[in-house]
1. Ranked on distance in nm of label points 7 Å out along Cα→Cβ at positions 35 and 83, which label among I, II comes first with the largest value?
2. Which of I, II yields -24000 for helix-only ellipticity at 222 nm (-39500 (n - 2.57) for each DSSP H run of 4 or more, over all residues; to 500), as computed?
3. Thinking only about mean count of other Cβ atoms within 10 Å over residues 67-74, which of I, II has the largest value?
4. Which of the displayed structures (I, II) returns the greatest value of distance in nm of label points 7 Å out along Cα→Cβ at positions 75 and 91 on calculation?
5. Assuming 10.6 is mean projected area of the Cα convex hull in nm² as calculated from a single structure, say which of I, II it is.
6. Which structure, out of I, II, was mean count of other Cβ atoms within 10 Å over residues 3-10 calculated from, if the result is 20.2?
7. To test your reading of the models, identify which of I, II gives 4.1 for distance in nm of label points 7 Å out along Cα→Cβ at positions 11 and 131 when calculated.
8. Comparing relative contact order in percent (Cα under 8 Å, 6 or more apart) across I, II, which is largest?
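Throughout, read-outs are computed from the coordinates displayed, never taken from laboratory work. All values derive from a computational prediction rather than experimental measurement. Cβ atoms are built from the backbone, for glycine too; each structure is taken alone.
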Structure I
Amino acid sequence: MKPVVLAVVTRAHGLKGEVAVHRFNPASAILATGELVWLEGRQLTGRWVRVSASRGDRLTFEGVSDRTQAEALRGAELSVERASLPVADPGEFYLHDLVGCEVIDAAGRHLGSLTGLQVAGTREYFVIKGTDDVWLPADAPIVAAVDLEAATLHLNVEVDSEDGPGGKGPTKG
């Protein structure tokens, strides 16, 4: 099974191999010291590495000891095996569980399939691939209902404007 992405490396921090990361769940303690994570990026072949130090949004990995090595990790995703994640609370879902779901807006329009999460600046967006690519802010309470058995994600907003970085965005419904 494919590992579940928890964070992305945003930049090198300092001179001794430390990196800054954007955690998709800042409250999560999963990327702690001693944790084994899958590290993979566009210009980086995936490999398992151990977190040797974790301080908030900064991490150090075994085998990464200088700024040049840390810079090479920029944009890399940090993942763990699905089995190492805690069970989600009722009514909560991991993004990994929602990928592939058909997204339906408040007007009943089928927008396409949820393909993942995109970080743009300091914001996170749900990425929906259909006739048009749609990015919707992931920090807004836009999800009305999820049915994992039917693989559907219903929104409480209508999507018909040209707002947002990826094309269409929500309108008040």
Structure II
Amino acid sequence: MLKFLKTCIKISDGTSDIIGKTASWCAFLMVIVTFYIVLTRYVFNTGSIAIQESIIYFNALLFLLTTAYTLKQDGHVRVDIYYRPASPRYKAWANMLGGLLLLLPVAGFLLWVSWDYVIEAWRIRETSPEAGGIPYVYLLKTLIVIMPILVILQGLTEILRNFLFLFFEEAPEAITDPATSAI
């Protein structure tokens, strides 16, 4: 059973890594596209609504698809007054309970409240209100549902990782690092 749980953790971590690292390229693309927009507007006196809207799409991809990756990397905001000097066991308890009592309910709520909104966008195949804009607003809004799903999956992974540490004395590094793992 432990072997199965460790495998699930590795699969979830790997998925978060792939999605997060791929989506992080949107930051670079935003810089390039913004440079292009400024160049075409002020040097060539032309522009494109679709290209300007693409910045919104890149921004949404960047932030909504890297949230679970940030959680995996322990890069989220927390109150470090108590956490930083705490023992590894205290941190594991804080992470596990925080995930169960805060992260999962909030991500579940986001999924629940956004579901109908996204379904409606798909039903009408929502497009940009601007003439010449990107006609795939419904795809953009789909990210609003994908983000909490990814966060829930990574949150469950973090809860499981801390549970294994607390109750089976499995070091978190041994669960995620193939070089030190017994799997």
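1. Numbers: I: 1.8; II: 3.5.
Largest one: structure II.
2. The structure behind it is II.
3. By mean count of other Cβ atoms within 10 Å over residues 67-74, the leading structure of I, II is II.
4. Largest one: structure I.
5. Answer by label: I.
6. Numbers: I: 20.2; II: 15.4.
So the calculation was done on I.
7. Details: I: 4.1; II: 5.1.
Only structure I yields this read-out.
8. Ranking I, II on relative contact order in percent (Cα under 8 Å, 6 or more apart), first place is II.
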